[in-house]
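Multiple structures are listed underneath, in C-alpha cells.
Just so it is clear, none of the values below were taken in a lab; they were calculated from the coordinates. The structure displayed is predicted, hence computed values, not measured ones. Cβ atoms are built from the backbone, for glycine too; each structure is taken alone.
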Structure P
Amino acid sequence: MSNSRDIAVIIMFAVIGFVFMVIIGQVPMWITGIPGLAYVFDIVYSILQSISWLMFEGRRWRIVAQGLLISLLALVVIPVWNPPVAMATITNMFIVDLVFNSFYGTFERKNKLLHWLILGQVYYWATHSFWILLYSSLLFYPFEALMQNWFIPIMSIMLPIIVVEAIPGSYIGYKIYRRVEKII
C-alpha cells in the first residue's frame, strides 16, 4: 500500500469508529448515566481496529495516527471523552504500534496473524482502563475517589467482558480482512 492509501485507511477507519462512537457507542451511558457502560460495544471497536491494523501490514505510526485522529474528533464532539481518555487512547495505540508492529513480520511469516491480532486487541482493551485511571489520577482527580467511585465498581464487572469481547472481535475482523483482501 502506498502512503496516500494508508492515509485514506487511517481517515476512513477513524471516521467510522468516531461515527459509531457518537451514534451508538455512547447511547447506553446517556440513557442510564452509568459511566463505562459503553464498554459493552467494544466488540465493534475491536472489529474495526482489527481490520485497520491488518490493512497497515505492520508499518509504523499508522495505528498511532488513527488513535490520534479518533481522539481529536471525540474531544471536540463527545462530552464524556475528556483529556485522560484521549491520552489513554493515544498512549495505548502508541504501545501497540511500537511493540506489536515490531513482531508483525514474525507472525506473518509463520502465518499466525490471527494470534498477533488477538494478542494486540486483548492487550489494548485490557490496559485501556488502567491508562485512563493513571492519567485521570495524575491530572484531574484524586486517586482514591477514582478507585472508589469508578474503577472498582465499574471495571471489576466490565474488564472480563472487555477482554472476552476483544477475542471474537479480533477473529471477526480477521475474517472480514481476509475476505476484503481477496477483493483488493
Structure Q
Amino acid sequence: MTMVYDPQNDSMLQKIKNQGYTRVELMKIRENIIRHLKESPSDERGLARLEAIENTELLPAESQYVFMGFCPGATLENRQDTEWLEKGICKFDFVQSEHQLRRFLDIMPGDIVILKKREEFGKTMRIFAHGQVKAAKTSRINLPYLEMDWEKPKEFLEVPLLGCNSTVDVRSLERVESEMPPEFWEWLRRDVD
C-alpha cells in the first residue's frame, strides 16, 4: 500500500516554512532535493520542500546584499532593468559563467538585490534600484530567475565599488554596513518613483 504524502506531518517542510534552518543548511537541503528530483521528478515530498525553500524568506541576519549588473557588455543600450522592474523579476542569462551562475543560484528569498553599473573603474559604481527577493525560482525552468519586490529611487547614487566587478556580486551585511557611506542608507529609504 502506497502512503499518501501529508505536508502537515512533514517536520522538515514545517521547519523550512518556520525559518528553522540557516542559509547554509537550506542550500545543502536544496541541492539534495534537486538531485533527488532528477531521479524522481514527481516526488510530492521533494517538490513541496523545494517550493518552500524557494518561497520562504531567510531570517534578516542570514540575508545578503547582491549587487547585480543589468547591462550586458557594460553598455546602457543593453540595459535589462526596465523589463525587470516592470515584471518584478531579476534574471541571469549568462549561464556560461559557471561561478556567477552559482552565485545567482545561491540567492535566496529575503536577500536584497541592488542594480548597479560600474562607473569609475576600480573605484565606484552607480546604483539605480533595489529590492527584496520574494522567491528564487531556480529548479523547474531552464533559466533561473528571482521574483522581486523592487523599489526605484528617483535618482541613482554613486557609491564605493566594494570590488563589484562581476555581473553578480554578493556581499555580506557586515561588509556593506562597514564600507558604505551614510548616503547609501538614505538612498535605500528614499521616496520611489
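Using the calculated result 30 for relative contact order in percent (Cα under 8 Å, 6 or more apart), pick out the matching structure from P, Q. The read-out was computed on structure P. Source structure of the calculated read-out (FRET efficiency 1/(1 + (r/R0)^6) of positions 42 and 154 (r between Cβ atoms, R0 = 35 Å, to 0.05), 0.15) within P, Q: Q. Of the structures labelled P, Q, one was used to calculate distance in nm of label points 7 Å out along Cα→Cβ at positions 50 and 66, giving 1.3. Name it. The read-out was computed on structure P.
As an exercise: helix-only ellipticity at 222 nm (-39500 (n - 2.57) for each DSSP H run of 4 or more, over all residues; to 500), calculated from one structure in P, Q, equals -23500. Which structure is it? Corresponding structure: P. For which of the structures P, Q does the calculation of log10 I(q)/I(0) by the Debye sum over Cα atoms at q = 0.08, 0.09 Å⁻¹ return -0.24, -0.31? So the calculation was done on P.
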